[in-house]
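What follows is calculated from the coordinates using simple rules that are stated; it is not laboratory data. Computed from a prediction, not measured in an experiment: that's the story for all the values here. Cβ atoms are built from the backbone, for glycine too; each structure is taken alone.
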Structure P
């Protein structure tokens with residue numbers, strides 16, 4: 001039975017999968033999930049796979065709350081972390097279409113007090129386009145060692161410091177020298193948090209209001225936002241360990257040469273700024289509805305012209321240093337340019353990204369394939385054996 005993505009989906013639906021026969025596809029993916037739960041790589045997960053606009057696989061497995069023995073439900077709510085970024089990117093492009101701002105506007109047009117400088121003291125122009133493509137010269141604290149400049153300035157990555165205002169975080173960011181001349185290097189960054197402040201200033205509305213008006217409300221994403229619609233369905237957050245550790249009010253998880261600092265209850269504090277880079281939570285059904293709207297041409301969110309800025313890399317030959325070789329970046333997420341170099345079975349042109357709380361997703365437009373894999377385990381659900389295993393099971397690699 002085929003079930004439209006936009007429908008309310010509460011039962012398992014399996015049809016012909018993207019690769020191989022139905023039983024083979026289901027068996028491969030079930031095996032990856034079962035093993036990840038059994039060996040405690042992850043605590044819980046909801047996975048949806050859509051092919052050609054139809055859900056062909058859905059499963060909830062493991063625990064939303066391991067200590068209470070509460071199983072994950074298909075409508076479980078997860079903290080999105082950086083899965084917030086594509087939603088804010090689409091919101092931005094809608095506002096550009098409406099003439100509320102321009103991609104090449106300087107950030108200071110909207111944030112006149114935001115003046116980060118280069119190490120030599122020069123103050124370059126940073127544009128909205130550069131914030132979206134992560135070529136602004138800003139960075140993230142979790143990419144720096146413990147004594148790095150963002151840590152010394154106490155900059156929030158949007159995942160921690162409940163109660164912090166966006167004005168104060170912008171002030172702290174601007175005190176740190178830029179990592180590079182804007183437009184000359186790719187660097188994953190707090191730029192989307194800055195962008196959220198730009199959107200609010202340009203429109204006189206809050207970022208949550210703008211996202212609801214331009215994206216989530218239009219698609220009926222009723223469980224997705226900067227607050228939690230139903231706390232009873234919110235999955236408990238866990239951090240990598242053997243076995244994963246239930247996060248406390250503050251929790252540190254090592255990542256690359258730095259650490260990611262989490263405060264899971266941040267989303268409940270109304271004084272916390274709405275982080276455009278990491279502040280949302282929602283369900284797998286809502287998010288696949290969002291991705292499918294883009295894959296199917298953008299309506300009712302974007303025109304074809306705006307969609308091209310998301311479908312194609314916008315950074316030329318700059319290196320995306322947190323992704324495999326052969327990867328580019330659009331104005332919202334990474335793009336697989338060379339599958340062989342990336343070591344991926346995905347088609348060239350595949351879109352993908354994830355979230356530090358343990359989320360991953362990808363859209364393979366050539367195969368008309370969309371996959372959302374949400375977990376409550378940071379960072380194992382975002383990078384490593386589990387998301388790679390999900391991908392390879394679907395493609396039969």
Structure Q
């Protein structure tokens with residue numbers, strides 16, 4: 001009989017990002033016992049084979065702390081004393097650390113899968129108690145955080161060699177992590193997987209005689225490259241292309257609003273607040289083009305979703321985007337920070353014959369089905385856990 005392992009999927013909030021929720025759902029369905037710790041971030045959908053240790057306010061935090069302090073004192077007193085010594089050496093608030101650490105020590109999962117590399121210093125201690133530590137490698141935490149903060153780089157260089165295993169969201173990210181001494185044999189690239197049954201493919205009828213509907217999705221952050229996208233929109237307008245460009249997730253960002261005004265794009269560009277996941281999918285379905293103008297990414301989920309749904313994608317060639325998009329085959333790649341090329345490709349798409357558009361999006365859907373399906377993601381993540389534990393699942 002295969003061993004039923006205990007896995008903690010930790011991001012600090014529950015529920016968490018789309019990738020983490022999909023992974024948790026898949027692992028639970030396969031029979032692994034999951035532990036989800038952290039701040040309750042809205043409604044928590046129950047999963048089978050799962051234990052939730054969450055808190056949402058001061059009272060619930062106090063109750064969790066009291067409960068696990070008592071349980072450790074009675075059942076695992078030696079382990080508690082050992083962890084308390086580790087906590088006492090930290091400069092962070094002792095009670096906050098106890099709130100986070102005590103439940104993990106008590107339940108003692110076989111795997112602690114940390115989702116954010118920048119927190120590796122906070123969780124390296126789990127190895128002292130026989131827990132295997134796996135760290136996910138994602139865009140911002142690897143691509144630029146250690147470049148702008150030397151302390152993060154130093155921490156990575158010291159601790160990455162000690163980590164038991166790494167999950168990389170792209171091949172490009174794994175190469176970046178190796179600069180901080182992450183061993184190649186410990187890294188497994190596992191691409192994000194979509195629940196394709198929730199994303200039926202739609203073959204669009206794009207009319208070249210109507211405005212080109214362009215959409216971008218993501219928060220107002222410099223790495224998203226929206227300043228370059230707005231400049232490309234201006235060039236598109238100068239070229240006489242009829243279009244409507246919607247950016248979801250930026251709200252009334254002052255910098256972008258000012259730039260839109262300066263470029264006189266108020267009639268062509270719409271800014272929206274953050275939407276729900278289902279609203280995002282519907283917005284993508286209605287668009288002709290999803291534009292990812294980012295300066296830095298791992299592999300953007302929104303691109304995968306657009307490719308699955310049948311909306312053509314233009315992405316900057318950043319991070320691991322060339323691992324999913326083959327230029328002129330299943331989408332288009334443009335250089336980062338190059339508004340002129342971005343505008344040129346958008347203009348080209350506005351003139352694409354319908355059969356050409358449809359061939360591209362069909363190839364895109366095939367790419368997602370082969371490389372980014374949910375079942376494949378769960379199987380490959382379980383393979384990583386099996387390798388780290390050196391046991392059957």
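Miscellaneous remarks
- Among P, Q, which structure scores highest (criterion: FRET efficiency 1/(1 + (r/R0)^6) of positions 105 and 377 (r between Cβ atoms, R0 = 25 Å, to 0.05)): Q
- Computed 0.90 for FRET efficiency 1/(1 + (r/R0)^6) of positions 193 and 209 (r between Cβ atoms, R0 = 25 Å, to 0.05) - originating structure among P, Q: P
- In terms of volume of the Cα convex hull per residue in Å³, the structure with the greatest value among P, Q is Q.
- Which of P, Q yields 2.6 [distance in nm of label points 7 Å out along Cα→Cβ at positions 41 and 281, calculated]: P
- Computed -7500 for helix-only ellipticity at 222 nm (-39500 (n - 2.57) for each DSSP H run of 4 or more, over all residues; to 500) - originating structure among P, Q: P
- Which of P, Q yields 15 [relative contact order in percent (Cα under 8 Å, 6 or more apart), calculated]: Q
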